[in-house]
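Undergrad: Given below, in the form of structure tokens, are the structures.
Each reported figure results from applying straightforward, stated rules to the coordinates on display, with no laboratory input. Model, not experiment: these values are computed from the prediction. Cβ atoms are built from the backbone, for glycine too; each structure is taken alone.
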Structure I
Amino acid sequence: MQYVRFGNTSLRVSRISLGCMSYGSSQWQDWVKDEKDSLALIEKAYKQGINFFDTADGYSNGESERILGKAIKQFDFPRSRIVVATKVFFPVANDIASNVLGAKPEDNPEFVNGYGLSRKHIFDAVDASLKRLGLDYIDILYIHRYDDNTPIEETMEALHDVVKSGKVRYLGASSMNAWKFVQANYVAELKGWTKFVCMQNLYNLIYREEERDMIPYLINQGIAMVPWSPLARGLLSRPSQESSVRSSSDRGISGFFAEKESANNSEINERVAHLSKEKGVSMSQIALAWVFSKPFVTSPILGIGKEEHLYDLVNALDVKLTEEDIAYLEQPYIPRNLIPM
């Protein structure tokens, strides 16, 4: 495993981040691993050198956090070595089978004051996450989305206060317009509050719209980039005509990489397949090697549901693409509609 500096901080993380959305309860989504399998995969990831774990309170309505915390304790991961990231924004339902990510919680009285980025919800959510994780502090707290209904000053001051309380070490943000991210960090700098040190955004061979505004800002400011879905929810890991359990059951996947908005998905997929055959490696390794080739990418988040996938993706660190390979993969890309966040 390789380890890299986390943006302008002195924190060091593994070149691969383990995405824990895959671990929690199959009642929440069919492709999610239940506790026994989740614990086994988290342990194997750690033994491969992964020290960066990414979860969220909304994943399996808190089960993902609880299982990650149990793995840390059960397998005796040194707390000083590992980096644990979680998120705040979405509500956490009492019913573990209820998927309220992306829902409109304002329509449900159960979630009054239980979502968004108000001072109240941030404080409550951090305490609840710490309890589920069984930890004294969170290394990185992400705002899972931008809250248009809360003044940014309220959000940034509350985030600053949870850092100063010792419950959180660093702040990150995820998936928003670049101007909103700039605004948030500007407000924090103006007020002397804690700024965001990382951005977790969608970035892969078939969705590169972040190259317009967000990535130039991250480079300019030395902010770590931790892309999610670097394999486009598996679409870059297999021939385009094949499907997976997740692709066939994942609620809302059609809104992410829909053919009508991504007419050249198949051509990019075919080029990934061609290079994989040429180099004798998997399609996943080619797609991930492309992500690793970008100097602004710190640690892509990978959801791993099978042991063999773990080893395959770790081995992608050894796959090197030439400038010609990279140009070949990138050439078919055309601008597309922004995916709503």
Structure II
Amino acid sequence: MEEEKNLKLNNNIPITQLLQVLEALKQASHNIQQNHNHFSESDSSIKALFQLQTILPTDSNLSHHLNNLKSLINSLHNSKPTFKSFITRPLSTHSITKAAASIESELQSWIDRETVTTLSRLVTTNNNEDELISLLTRFSHRVTQGFNRELQQLILNFKLFSSLESLLFDAKCSNGIREHAGIAISALILFNKDVFVGEVLMSPTVKALVDIASVRSIEVLCSLIRSIRSPIVDEIESNGEIPKIIALLSSNDIELSVLAMECVLEIGYFGRKEAVEGMLKEGVVEKFVELQRLEVNGGKSNEFSNCVARFAVQLEVGEGLRQREKRGIKSEILVRVREACVSDAEAATIVAEVLWGTCP
């Protein structure tokens, strides 16, 4: 767009600073909308926007809206204090507010274009990690604000989803970049499931997140499971990722171990029989018994309190299992609990939690 090109040529502003300037101007236009009683060219927000106008081409949409704003403010202040002006003032202030809203929308569109185009370029060059992570963070925050058709078209035009996946899959990239790419992918799923879910299911997204095996990557995986539900759990099971997830329960990083437990609980809620049986085969009940024992003995955080019963509850109230399957798996959990416990007292406690903690 001409307005972006003009600003860059006149000021040679690096992208991060340019986005900060545009965000400040967007906030200025928002401030005008909040100020219903006082509009003056001496106001700092209005002055900032009019300074922007001096470096824009006169035929741009943004320049048009700024001209309109200036005319409305001048007209308001030049009108004589008559009964008619008193009656029409609310209409005038409403027009000013509407013009400021149009300016805010144009500035947001400009920010979106700069973010997407620069992010698309940096993905291929990948020579500035801090800048790339900053843009990934900004982009993720933007798409979590809700669906926007113009933004989606930008994302599709620049094939940004595929670019984000390429970052996530690239083992040569730092974990920081890969994690933030995963966060952006998860945000896009919430932005529009209908468009982006299929791409996740057809790609090694799950494998990449599990292989990174960090707190952030497993957080992203949990978010994807909650968003996509059974279809992604099917992918986790069919691609053989369950053993790796169960193994993370034994991590020395308590936070990662807790996230792995949350992931297991999500799989238990949405997973079909094959996924649940896969977790049982990998010893998830035995591992939960061990974690619960360590928690009781003070060796772990209280995040693992009643984790066996919590797992059983997820299966009981979840969406993936049929009622008959739930009864059979509950019986198997009880058998495994008794075998894994080191004393009758421990077994009795956990069995009672499972029996009383699940729905009838």
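Undergrad: Out of I, II, choose the structure whose coordinates give distance in nm of label points 7 Å out along Cα→Cβ at positions 193 and 225 equal to 1.7 when calculated.
TA: Clearly, the read-out refers to II.
Undergrad: From which structure (I, II) was mean count of other Cβ atoms within 10 Å over residues 49-56 calculated, if the value obtained is 16.2?
TA: II
Undergrad: For which of the structures I, II does the calculation of helix-only ellipticity at 222 nm (-39500 (n - 2.57) for each DSSP H run of 4 or more, over all residues; to 500) return -25000?
TA: This figure was derived from II.
Undergrad: Determine which structure produced the value 14.1 for mean count of other Cβ atoms within 10 Å over residues 185-192, calculated from the coordinates; the candidates are I, II.
TA: I
Undergrad: Moving on to the next point. Identify the structure, out of I, II, from whose coordinates relative contact order in percent (Cα under 8 Å, 6 or more apart) was calculated to give 10.
TA: II
Undergrad: Which of I, II yields 15.9 for mean projected area of the Cα convex hull in nm², as computed?
TA: Going through each structure in turn, the value belongs to I.
Undergrad: Match the computed value 23.4 of mean count of other Cβ atoms within 10 Å over residues 65-72 to one of the structures I, II, and report its label.
TA: The correct label is I.
Undergrad: Of structures I, II, which gives 5.9 when distance in nm of label points 7 Å out along Cα→Cβ at positions 17 and 281 is computed from the coordinates?
TA: The read-out comes from structure II.
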